[in-house]
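Following this line, the structures themselves.
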Structure P
Amino acid sequence: MRFSDKQPAWLPYFLLALTALFWSGNFVLGRGVRELIPPVSLNFWRWAGALSILLPFSWPRLCREREMLWRHWKLLALMSIPSICIFNTFIYTALQTATTTNTVLLNAMTPIFIGVTARIAFGVRMQRLQVAGVLISLAGLMFIITRGDWSALAGLTFTRGDIWTLGAALAWAIYSVMLRLRPMQMAPLTFLTAIIAMGLVLLLPFYLWELSVKGGFALSAASMASLAYVCIFPSVLAYIFWNHGVDQVGANRAGLFSHLMPVYSILLASILLGERLHVYHLIGIVLIFGGILLNNRPARRV
């Protein structure tokens, strides 16, 4: 999928917002099926399914761009490690034991990790307004998590799963910053198909190990529906949207959209489950959106 050069200015931000929505569902689902599908198996079959969806569309481009693929295969393999192999395997592993609150809180460190990684790798500095936007948005997220009572942070306890979440956030930051190195002549669909295929090869030994230790999983309506969702929305669509968004607005600005995930969870619970919206929800949502708007004010691209 290649977007038009004449796209509206708002389109990358809309696609990043959709990506956060799809990932919100991925977190909820990963927690919900933790007893049905082991974490590495869920990640492996997620990408195997995504690859089977993409191949009919990307195969002609893969053939036309095979020389470019061969020239950049080491870079593509390297980029597949944090994105395809590590991030979701770590998240699904974290959701085996970590609470949703802790997972959301620690995953919110992603924009900070992106800023630090971009600074170390490419010397990119976050502007003052961007730093302020990150801090305001993070404050909004904390306001929601603590229900407006900051003293509640002292009562949070952390588990081994939280370490997996931090590792996942760091892996995603590395991938997002590495997108600067993506061969720009390569079609986005070719790039995504290539890193998925290489990621699956690298993930295969870990899947076989888990299979020998934990066994497989039953093919049921629940497991198949779960795999269908993670193959299409947080995999194929979300990665295409995220890669395009980062390419257009930069990794630092794109990273802050991860703070929309708890917002989506709150709004969906209110609409679909009839859960009540509280004042602290609204204050937190306003702060998150305010931080995102401040972070994405027109300025020099970073």
Structure Q
Amino acid sequence: MHPILFEIPGTGWPLRSFGVMLAAGFLLGAHIWSRLAGRYGDDPEEDPQRVSQLVIWLLIGVVGGARLMYVLVEVSKHLLTDDPSPGSAGATYLNDPLTIFAIWKGGLVMYGGFFGAVLLGTWKARQFGLRPLRALDTGLVAGFFGQAVGRIGCLLVGDDYGSAVPERFEGLPFPITITVPKADWLVANPESLFDAALAGRVVWATQVWMSVNAALLALIGIYLLRRRGWAGRTSTIIILLYAITRFAIEAFRGDSVRGLWAGGLSTSQLVSIPTAAIAAWILYRNRGRKEEPTA
């Protein structure tokens, strides 16, 4: 758990592990996407180049959408609370809007990033000559490979941590559980996002679970791409599986920053329900559908 890897010599600027892993995950995803576009795209010769032009727009969509959704959730919670806390994240964003851009301190919602990437990516894909649904199939698979790496940053910075493990399960090994650093370490590393109340306690390793989950979904995606099928089939199946697994993992989360609403459901759980329903409906409507000819 290293929220800051080191300071850049002569500048005093910290190199933050969250940003490093986010960048590493994005670069890996972009590389894999180019390879997948060359193998499973409509135009194996031209699609890799078109994808490389689209990548920067997806980065804008992912980061912008993920941050925007997080800020909207926190501000909504602050405004809708009967006794709003002046120190809440929502209050901070309202009182000091520039803090909205401090993404290195955490605060990204994956669903927001997905929706942002799909909206911006669909618009730009057509401009670059890519069929949006086919690009989504390969891009989402590559994106989950990238997320598997990027999520490691959540562990290093102490973000997205799990709830305290019942005493009878505290002996379970990593990566099922992790031990939060002791209080003196947390004091010496204020950049860590672990709750100080959890100092020295054993919690569920939900950050690792999300990394492993992303890797497994990416591998399932590779299998589906090899079997081809109608444009959008691979991404629809992956979205359905992600909605189900994300809902389950959220049940073990312990950080209130994820947005808890009526009934104790998190923002991601609330989004997962209609997302899974829509994906299942699309698959049902397209049952028996054969592979489409390339454009």
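Since every read-out is calculated from the coordinates, none of them should be taken as a lab result. This structure is a prediction, so every number in the text was calculated from the model and none was measured. Cβ atoms are built from the backbone, for glycine too; each structure is taken alone.
A few points about this structure:
- Computed -23000 for helix-only ellipticity at 222 nm (-39500 (n - 2.57) for each DSSP H run of 4 or more, over all residues; to 500) - originating structure among P, Q: P
- In this comparison of P, Q, the computed figure 21 for relative contact order in percent (Cα under 8 Å, 6 or more apart) is attributed to Q.
- Structures P, Q were compared on distance in nm of label points 7 Å out along Cα→Cβ at positions 75 and 115, and the highest value belongs to P.
- Comparison of P, Q by distance in nm of label points 7 Å out along Cα→Cβ at positions 11 and 179 - largest value held by: Q
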